[in-house]
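For reference, the structures are reproduced in the following blocks.
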Structure P
Amino acid sequence: MVAQILEAYGWISRTRQYVGMAGAPAPISPMSIGDYLDRYPSAICREEFEAGIFAIDDEFRRQWDEQQEKERKGDGISRSIAGRR
């Protein structure tokens, strides 16, 4: 079951929209999951399938946000050091 949801996430995440100047990943839509299930039916009930996909996606977007924050802080440090020269 886990392998099926992970594989599905790989396919579904390819339909992801990106928003804003930073190209932030938008949440996966229920419609994208429905489109996937129309093409690749699953024995897993829809609610559990969606819950798994959304949980993985939430973690992906959380990690993306953390990485962006680290990069912003890193840019601020390098700019302040460069300004002292």
Structure Q
Amino acid sequence: METVVVVRYSEIGLKGKNREWFEKKLIDNILKIVKPAAVNKRYGRIIVRIGRNNADSILERLHYVFGIQNYSLGVSVEHDL
């Protein structure tokens, strides 16, 4: 199990041909404030893998990133049914 933050964005998901550019800029901006945490995009969401970093500190800093609609703290689990 791993602590993650699920980030959801709003208007940039509506963009046309330049949507990827806007998503990349948002990910770059998130990376600047959460390093050394890992960031990747899945299913229209951005997943920040916190690891051993302080979750409260990262959540506070995410509050100031332009383009984020909301975010949730969660736990990543194995796909084992």
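Out of P, Q, which structure matches 1.7 when distance in nm of label points 7 Å out along Cα→Cβ at positions 9 and 65 is calculated? Going label by label, the one that fits is P. Can you tell which of P, Q yields 12.8 when mean count of other Cβ atoms within 10 Å over residues 1-8 is derived from it? Attributed to the structure labelled P. Computing distance in nm of label points 7 Å out along Cα→Cβ at positions 17 and 41 across structures P, Q gives 3.0 for structure P. Structures P, Q were shown, and P(r) over Cα pairs in 10 Å bins from 0, in percent at 17, 54, 23, 5 was computed from Q.
Computing helix-only ellipticity at 222 nm (-39500 (n - 2.57) for each DSSP H run of 4 or more, over all residues; to 500) across structures P, Q gives -9000 for structure Q. Of structures P, Q, the largest value of relative contact order in percent (Cα under 8 Å, 6 or more apart) belongs to Q.
Read-outs throughout are calculated quantities, based only on the coordinates presented, and are distinct from any laboratory measurement. This one's a predicted model, so the numbers in the text were calculated from it and none came from an experiment. Cβ atoms are built from the backbone, for glycine too; each structure is taken alone.
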